[in-house]
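The structures come next, written out as structure tokens.
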Structure 1
Amino acid sequence: MKKVGILFGQERTFPAAFVEHGRAVAPANVQIEFVRIGEVQQGKLSDYDVIIDRISQDVPFYRSALKHAALMGTAVINNPFWWSAEDKLSANVLAKEVGVPVPKTVLLPSRQHPDDTNSDSFTNLEYPLPWDSIFDHIGFPAFMKPNTGGGWKHVYKVHTPEELWSAYNETGQLNMLLQEAVDFTTYYRCYCIGGKHVHIMPYEPRNEFHERYLTDDVVIEAKLFKTLKDYVLRLCTALGYDFNTVELAVRDGIPYAIDFTNPAPDADVNSVGQKNFDWVVKHSVDYAIERAKKHKKGADNLTWGSFMKRSVQADVTRKPLKVATKKKAAPKPAAKKATPTKPVKTAKPVSKRAPTKAAPVKKAASPKASAQPVVLSAKEAKANTKELLTRLGKVRKGQKDDLKVIKGIGPKLEEILNGLGIWTYGQVAKMKVRDYDLVDSLLTTFKGRGKRDQWSKQAKRLK
């Protein structure tokens with residue numbers, strides 16, 4: 001008896017329909033049920049030949065249990081090892097390699113230090129970032145979104161540097177991407193199951209969630225349809241995902257892959273609509289049964305993408321990644337051949353969560369190229385400290401303000417400033433360009449914050 005299970009969390013309509021339909025169509029030797037996970041004993045075989053994973057991205061215990069099951073021979077959909085490893089930036093690089101256009105993208109470090117790190121953990125980080133270069137490359141408007149995760153969470157559309165920094169300040173410890181905004185004429189969300197079944201759904205990301213899947217019959221020109229399907233197969237084959245959605249925005253007749261790492265994609269009937277729901281239930285069940293029939297006990301039954309296969313084979317020649325098809329090789333990318341169509345003037349995509357308006361933040365200057373930070377001699381440091389305190393004034397013993405109230409000064413930087421003799425709002429309020437330069441000369445990290453965050457202006461309001 002072969003056993004197929006579905007592992008899920010808060011969702012209800014898809015898991016229930018998966019089991020109900022599966023039991024109706026599965027052969028007598030294939031059992032389909034909701035997964036039960038209890039004791040996960042090291043080295044013990046799982047009861048399941050196939051598991052459909054819909055929740056382990058949110059439950060670390062499940063993710064580890066699924067990795068263990070996979071190592072013991074279970075076919076887990078999707079591969080939990082690759083799911084744990086990939087992120088959106090690396091996926092974009094793979095997309096370009098297989099000939100699928102993607103928007104221009106830059107990776108940003110987290111706005112706050114990750115837990116158990118401090119400024120010293122970022123000794124090698126260029127600071128400030130070369131914002132001028134970044135803005136010139138990406139342009140405005142742009143989208144800022146997390147490098148991992150999905151569900152349109154923490155996605156911001158920004159039109160100016162000031163809006164970007166205001167949104168950036170809300171992102172905490174998330175690693176973010178800044179991405180070119182694609183002014184699209186049409187947009188599609190596509191299911192892909194088993195690396196071969198593709199369902200293309202007209203989609204409007206500017207609508208509310210429950211109105212994004214367009215229910216009206218939309219005619220897709222044959223050449224565009226072929227290109228969309230080709231790009232979806234290329235991406236999912238390279239990534240190795242058995243169950244995924246790919247979002248493509250069409251600009252001037254060319255589809256751009258916007259979001260295509262969705263290993264637990266939306267499949268709720270209340271959002272995708274009955275027609276799309278029926279398709280995904282049928283094809284996911286059929287594919288799970290197919291994988292159960294092919295399952296080999298104790299073997300590696302995971303799907304691995306063409307990128308990983310090439311890497312394991314130590315292909316140092318970096319032969320082009322290919323799309324697997326039944327008989328013929330996949331057609332070459334159609335983007336260059338697509339006949340550009342005159343774009344319809346529509347509003348650009350608006351994120352679910354608009355950035356909060358904040359007071360303009362002074363634009364950080366692009367840092368000059370430098371191989372290593374300049375380190376002052378003890379004599380030079382002493383002279384600069386003396387000049388700084390002569391300009392700002394010394395304070396009486398015990399006189400102290402909470403400098404952390406000033407934006408840009410955290411506990412570590414406050415400690416450093418105190419060590420230099422800067423203790424009060426009054427001293428900070430006197431700072432001018434020369435004083436900021438003197439402070440920067442005495443720092444090994446945090447350089448440029450005084451000018452960027454206008455400490456003196458803040459301190460004058462606090463006096």
Structure 2
Amino acid sequence: MKSRTVFWLVAALILFAVHQEQRWNTQGVFDWDAGGYFAYLPAVFIYHDPGRVDSLGRLVQQRLPAQDHDVSRLGIHPTGNGRYISKYPLGVALSQLPWFVGAHLYSHLENLPAVGHSWPYQEAASLAGVAYAILGLWVLRKLLKRYYADPVVAWTLAGIGLGTNYFVYATHEAALSHAVLFLWQASLLYCTARWYETLQPRWALGVGLFLGLATLTRFSEAIYVLIPLAWGLTSFAALRQRLLLRYAGQLVLAAGLALAIVSLQFIFWRIASGHWMFDDYRGEHFDFVHPHLIDGLFSIRRGWLVYTPLVALMLAGILKLRNYVPAALPAVLLLLPLLLYITFSWGQWWYGWGFSTRPLVSCYPLLALPLGAMLASIRLNGPARRVVHGFVVGCIMLNLWQGWQYVNNVLPGEGITGEIYKERFFQVPPFYPAESTPYTPPVSPPAPKPTW
């Protein structure tokens with residue numbers, strides 16, 4: 001099995017799943033978080049006011065029942081000065097900007113409502129995530145091929161692409177942050193590995209670029225700075241060499257680029273709210289004293305190992321990682337425990353509606369390295385290879401089955417219990433989602449006339 005073939009197979013299945021569903025035809029893409037991420041673009045480029053991120057929310061209201069007419073469902077809240085701001089950072093919107101431009105031009109050419117909400121905009125937001133997810137898998141393949149034989153890379157790509165909740169967030173939920181974060185983190189890993197191999201400034205700039213973009217997309221991604229900091233620290237001699245800061249100039253360059261990218265958020269807050277810092281996660285916070293590690297890993301409600309059991313093989317592969325990618329081992333050992341602690345210290349540790357543990361999709365590029373190590377270690381052991389490959393195939397089948405159930409709400413994304421899980425485990429979803437109420441294009445909310 002060739003890794004190139006597996007890559008194109010996963011990409012084809014992603015495109016097939018998106019084509020089958022076409023969420024933009026039901027106008028439901030922006031109903032929740034995805035609308036909060038995208039809202040920056042119509043506010044700035046259509047209504048010419050960064051404080052009008054509620055403009056998209058007002059359009060969404062027009063297709064929802066009266067009881068759902070609350071823009072906070074999109075993560076949009078008033079600033080206190082008559083303006084509105086999204087609680088989500090602007091990184092996703094920045095990645096969607098080229099696609100937004102295309103949708104806006106198309107809407108004008110086809111005489112469609114160019115208000116930021118009609119189906120071209122929703123399709124653009126979804127396809128942007130699809131494209132970034134596939135590109136991220138391509139970058140991951142390039143990284144893996146530096147360390148593993150091609151058959152091992154093929155099995156690793158199949159596991160990550162089809163055996164984890166990456167697939168759901170590359171298709172049905174592509175307009176959220178997870179697909180683009182997968183790309184940013186795969187690129188950060190690749191640039192880190194190349195920088196330590198070559199010590200060329202372009203790779204240091206790549207580290208700063210992708211760390212900055214990831215942090216601008218989700219602030220907690222800043223902890224991935226541990227990847228370039230800990231990469232290759234396999235001995236005290238390596239640590240002493242690192243402390244000499246022989247390449248401090250390149251490190252300062254990378255840090256400066258990352259900070260410049262993240263500063264865009266502070267500038268936006270200042271323009272939209274009058275404050276350099278603005279925390280709008282109202283009533284939502286971390287509780288580092290009472291983390292939900294056991295629930296987050298094993299709960300039927302959203303346990304990572306319950307819904308993505310392939311993670312168990314990735315964790316086991318850490319024991320083999322030193323034999324194949326020793327430079328990555330310190331980064332994995334430092335980052336993973338901290339990442340799990342922070343992720344499951346969030347007050348709403350299950351993260352609302354979703355499939356498996358969605359905030360951890362961005363760590364799959366890093367965990368692909370120990371997964372590859374495990375697969376490489378059993379490659380020449382026939383019985384062990386059959387067992388491990390069988391487990392990977394089983395995880396792929398389970399993930400695709402339950403992902404299909406989730407997309408069709410057979411397996412609900414919220415409030416699931418053991419009874420519901422057992423009752424619906426074998427329930428076959430409809431092959432096509434039920435038709436929704438015919439869509440009526442919304443009128444523009446009170447705002448300056450949309451212009452390009």
Structure 3
Amino acid sequence: MIMPYKVKKMERIRLPILLVWCTYMVTLFSCAKEKNIVEVKPPLPQKTVDVTFAVTLPGLSQNISTYAITENEENKLSTVDVLVFKVVGTGETFAYKARGRNIKPITENSSQFQVSLITSTGDKFRFVVIANARDVVDGALMGVNESKAAILGKLIINKPGVWNTTSVANYSPLPMWGESAPVLVANDFTELVPLPLLRSQLKVDVYVSAAAQTTFRMTSISVYNTNANARIAPDAINYSAGKVTAVSLPSNSQGNAWPLVYDVQNPAKSEGEIYLFEKGRVMISGTPAPPGTAGIASLIIGGHFNGSPTETYYKVEFLSNDATPVQLALLRNHKYAFNILKVGGAGYDTKDKALASKPSNMQVTTTTVDLNDMPIVYFDEHYYLAMQTDLVVYPTNESRGEYYKIYTNYPGGYTYTSDSSWLTFNPYNEGGNVIAIANTGGPRVGTITITAGKIRANIKVYQGWGSQPLPLP
């Protein structure tokens with residue numbers, strides 16, 4: 001088709017303009033590409049070293065089986081995440097995180113795992129271990145150079161209702177936290193990193209004494225006024241010298257709207273069934289409220305008195321055993337054991353009436369145990385043997401000795417033996433030094449056996465293994 005002259009003229013005008021525009025854009029993109037090539041530098045490869053962690057666990061090793069979960073499940077490490085913080089002066093900021101692997105138990109109360117860590121030429125780092133809470137760790141936003149306090153404040157467990165402890169085959173692993181001293185991880189790093197893990201929850205056990213069992217059969221436990229969420233790690237100000245000193249609550253602390261109800265299978269005891277989040281004392285004008293105040297954490301224990309077919313209910317509060325009982329704060333990594341000494345009559349006919357009333361007709365004592373102080377307790381029908389640890393690791397071959405606490409109520413105390421000439425025990429001041437002489441050979445392992453009456457417990461001692469995985473029993 002023949003186009004009009006006017007149109008041809010317009011195309012002749014547009015063509016040079018189009019060529020100029022295309023030339024300009026090609027030049028622009030070429031410059032931008034060249035600029036990107038100059039400014040974007042590939043990251044330098046980072047060297048890593050495999051490091052072994054040995055962790056002590058807060059479970060109680062007991063010679064008594066439980067209905068729900070045992071110390072094996074309490075101490076189970078399903079997942080391990082390591083948060084790495086750069087230490088500069090008194091400040092600590094987030095650097096990166098890594099996942100633990102090859103998780104294996106060493107003793108009943110200790111485990112080991114390996115982590116690949118980035119090496120450093122001069123900076124020191126603190127390692128924060130979070131166990132059994134990978135979904136929380138993965139769901140938290142962590143910015144490089146963000147403070148440790150801010151990062152740990154984001155790790156919140158939200159779990160309303162009863163924690164699952166149905167059986168050894170059906171349970172939810174218990175979240176734990178621990179951290180190392182500042183460490184320099186050089187290219188030739190060969191040390192094993194030891195640290196204790198603290199459970200983020202507290203444990204509640206209830207026992208019916210032999211005398212009380214003659215008139216009372218326990219059938220249920222309901223726990224009122226509990227919290228539905230918790231921090232995995234405590235506030236730094238509430239943790240000192242390896243001990244939890246106060247409650248650390250999330251900024252959005254929430255309570256359970258309903259009581260936590262447990263059907264008791266063994267009328268003589270409830271062990272390994274009740275795990276709660278921390279809860280502070282109810283305060284009035286800055287002082288702890290007296291017993292019986294609304295909102296105080298309480299147990300409502302259901303049972304049958306003197307063979308009656310009717311279940312009635314008794315109120316038990318978290319109180320001290322003082323002449324004038326006071327409220328107890330519910331602290332993480334602690335065990336609260338209630339021992340029912342005597343039941344003098346039937347309880348209230350409903351749980352609500354029991355909760356609204358003063359405790360009556362049930363005499364109870366409360367024992368509080370800090371599981372980080374003495375995590376290992378063996379006992380028979382009369383006596384106990386409590387130990388600070390059952391694992392001692394001396395990474396180097398140098399002569400070394402460290403003090404560990406050991407308690408027993410057995411008359412005459414405890415005795416000890418060693419299966420190795422290089423390994424000795426020097427007792428003093430409710431404990432003793434575990435001493436390994438200098439090693440001129442390869443890595444070695446020995447055992448110190450502590451005996452109190454019929455109770456025997458072993459302390460495994462490893463020397464000269466560096467950062468290598470420890471041999472399994």
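Computed values, structure above
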{"read-out": "If helix-only ellipticity at 222 nm (-39500 (n - 2.57) for each DSSP H run of 4 or more, over all residues; to 500) is computed and equals -4000, the structure in 1, 2, 3", "value": "3"}
{"read-out": "Cα Rg over 2.2 N^0.38 Å, for residues 132-235 alone from the coordinates reads 1.28; which among 1, 2, 3", "value": "1"}
{"read-out": "If P(r) over Cα pairs in 10 Å bins from 0, in percent is computed and equals 4, 17, 24, 21, 15, 11, 7, 2, 0, the structure in 1, 2, 3", "value": "1"}
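The numbers here are math on the coordinates, done by the rules we state, and not lab data. All figures in this text were calculated on a predicted structure; none of them were measured in a lab.
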